[in-house]
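Any read-out appearing in this document is the output of simple, stated calculations on the displayed coordinates, not a laboratory observation. Since this is a predicted model, take the numbers as computed values, not measurements. Cβ atoms are built from the backbone, for glycine too; each structure is taken alone.
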Structure 1
Amino acid sequence: MAQSERSRPSLFWPLAALVLPVVSYLCRMTIVGREKLPREGAYVLAPNHYSELDPIIVAVAVWRMKRLPRFMAKESLFRIPVVGWILRRTGMVPVARASSASAAKQTMTQSRDLVEHGRGVIVYPEGTLTRDPDLWPMRGKTGAVRLALTADIPLIPMAQWGTQWIMGRYQKGISFWPPRKPVQIVVGDPIDLSDLRGRAGDQAALTEATRRLMDAITALLEQIRDEKAPPQRWNPSDHGQKETGRLDS
């Protein structure tokens, strides 16, 4: 059996020592479908996003699935002293707002790096916190599927629910009491993109792949919540809302 990525000494170890006890106090995490996250090799993991605390919860879940949690992060963060050093040392993936040509070149480089080093990356396909009033996934952006299609990397949907009881959307503080609030996480089967292979530069293919991804994430969340999502996915532009803080387009 291949050595667990998590078992290799890295900067993640001291970070985990700090974060894991706090998260264990805050929530009682249940993970379903953990076997669907590859134990080795590159992947793109795409979760839903409705709380500022989501990245910590998802990172701990990925760590417990014996992979190292790497995210796409704004390139500007890499220029901040100490923060940038930590991001580089932990293999986070920088992303910049750029022209279509530059974005395509950047995606190609990032995909090759993921494959070459056998790393996974976590990408929020919504690009920011959902604006849906009931916290259902909203319209997705193409960054996650573009990254997956460019190098034929497995694209894996994930849904999580319960984090909002610890830190609600736009809430400033964390609710520490009661402790051990239930958080449920479900990992889905990789999205079938076989018919779209080699079409990372085709907008129609990216749109279709994104639709499949958001449908899969929504279906997983329906499973957790035991209710149906609205038939129409929330689109901020239809409601005169700006989508800020986004990492892809």
Structure 2
Amino acid sequence: MSGNRIIHTPEEISRIRRAAAITAGVRDEIARLTHPGMSTFDIDQLAGQLINATGGRSAFKNYHGFPGNICISVNDVVIHGIGSPDVIVTENDIISIDVGVTVDGAMGDTALTFGFKEFSGEVKRLIDGTQQSLMEGIAAARCGAFVRDISAAVEKCARRHKFGIVRDFVGHGCGIKLHEPPEVPNYTGWGKGPKLEPGMILCIEPMMNLGTDSVKVDRKDGWTVRTADGKLSAHFEHMILITDNEPEILTWPKMM
């Protein structure tokens, strides 16, 4: 793990805070307006309209060639799902949306998993437990701690729920660029990473599976990441600002 980290200036933080809030608003509106019978392409087009209405633009579209406005991942898709007219969401599906907006030279990045009904059993455990692991990771993100402390908190919660912890993809710094150092894994065993200092902005994003932690990338589109065993996956992500006290959640949701 690299020890690199970025300390953002107060002026940058002001712009990043606004971009993150805008992104959170778009995320929540997409979830509110999505309904069974829509295709994931419809959802992506809705996202594009909502993003454009903010005066910002999608941080994901054309990023390393990604074709969508947002990532839309249904059921066993972990991350990087591309909107398609052939994928129609139903009331039994779980949907992960990962939204990035750039505005005024700053970035927002956030993710949410949701459905259309009250789930029970394993599905509820997956969604609630993944969200809980995010919040426990955030609670560990205090000045003077290390990135590893965040990873350990997320991992401990995930192990408690017996989730498969995705290891091929991790959280990251974010702010002026979409991906900044340091990486923020959801597991330990790689070192301790940099010490957390005020002005650092991190995306903590647990990706948890009901089965194996192994994933596979779609060979046709080169983007879509699925669980290797076809079981469900959930994904939550917040941007946080490290402060002298408790971390500030920049993408605090209206609906969680």
Structure 3
Amino acid sequence: MTDDLLLSRIEDASLNASAPPEQRWLDGWLLRFNPGKAKRARCVNAVADGRLPLDERLALAEAAFAEHGLPMHVRITPFTRPVELDELLAKRGWRRFDDTRVMLRRDLPPPDPARRKLMPEAVPLDAFADLIGAMRGSPEAQRDAQKWRLKCAPVPYQAFALRDGEVIVACGQIAREGDLVGLYDVFTAIPSRGKGIGYALCAWMLDRAVEQGARHAYLQVDADNTEARALYKRLGFVDAYAYHYRTQAPAEAA
């Protein structure tokens, strides 16, 4: 499999894993309206060339987001169509924000039997949305939106939490599609950082994914999150491609 084909499959898998029920197609653009924290689920994914003039498409999309009470963001990836969309939006004054890296771990190794002693606990998806929301300090509306998105996701998620005594110190999810697995919502409690807990949980989840048929892993992380990126590099992930957003909403791009 060529790198370009694998990266295209990863982009498809990440779109599937973040799919909310609140979405519609507009002339080759996938519009998503989930009001949760994940911008991938509340933005324009410009995945195909359309027939309408750009300004008309933008106006129709803006009206759709206004109907849902959401600011409009356009997600720009190496797969965006038309290919010059980022440049065209920049010329119209749309601000760039939230640079993100998609990282890839090719050819996952066999599970390590020694890691089985870690014993994270499985967490129901509703409970996980509350858990990760509480750890991040997310408002209730965002937690409810994530519950709804996870419940309706076309790709099944598995959520886990790791305890130290009675205290949950880390959590995370995997979403597997065929031989691809994505790591999502990995979070280590602030007092427990720097102790290898996040690394251990991620390695354990990847082991479980390999047992279920995964061969390659991917994840998405803020470009400036140096601590998380260093952790993922220790797990064997490398930068695969980047994406960012464009918006006309000043508060969103601040």
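Among the shown structures 1, 2, 3, from which was the value 0.95 of FRET efficiency 1/(1 + (r/R0)^6) of positions 24 and 160 (r between Cβ atoms, R0 = 25 Å, to 0.05) calculated? Could the numbers behind the result be given before it?
Details: 1: 0.95; 2: 0.35; 3: 0.15.
The structure behind it is 1.
From 1, 2, 3, which structure was distance in nm of label points 7 Å out along Cα→Cβ at positions 112 and 176 = 4.8 calculated on? Could you put the intermediate results ahead of the total?
Working: 1: 4.8; 2: 3.0; 3: 1.9.
Value 4.8 for distance in nm of label points 7 Å out along Cα→Cβ at positions 112 and 176 corresponds to 1 out of 1, 2, 3.
Which structure, out of 1, 2, 3, was P(r) over Cα pairs in 5 Å bins from 0, in percent, for residues 88-151 alone calculated from, if the result is 3, 12, 11, 9, 14, 19, 16, 8, 3, 3, 2, 0? Each step should come with its number before you reach the end.
Numbers: 1: 3, 16, 24, 23, 16, 10, 6, 2, 0; 2: 4, 14, 17, 16, 18, 16, 9, 5, 1, 0; 3: 3, 12, 11, 9, 14, 19, 16, 8, 3, 3, 2, 0.
Comparing all candidates, it corresponds to 3.
Supply the structure label, taken from 1, 2, 3, corresponding to distance in nm of label points 7 Å out along Cα→Cβ at positions 8 and 184 with the calculated value 3.6.
Working: 1: 3.6; 2: 1.1; 3: 2.4.
Answer for the origin of the read-out: 1.
Identify the structure, out of 1, 2, 3, from whose coordinates semi-axes √(5λ) of the Cα gyration tensor in Å, for residues 128-191 alone was calculated to give 21, 16, 8.
Details: 1: 29, 15, 10; 2: 19, 13, 12; 3: 21, 16, 8.
Here the read-out was taken from 3.
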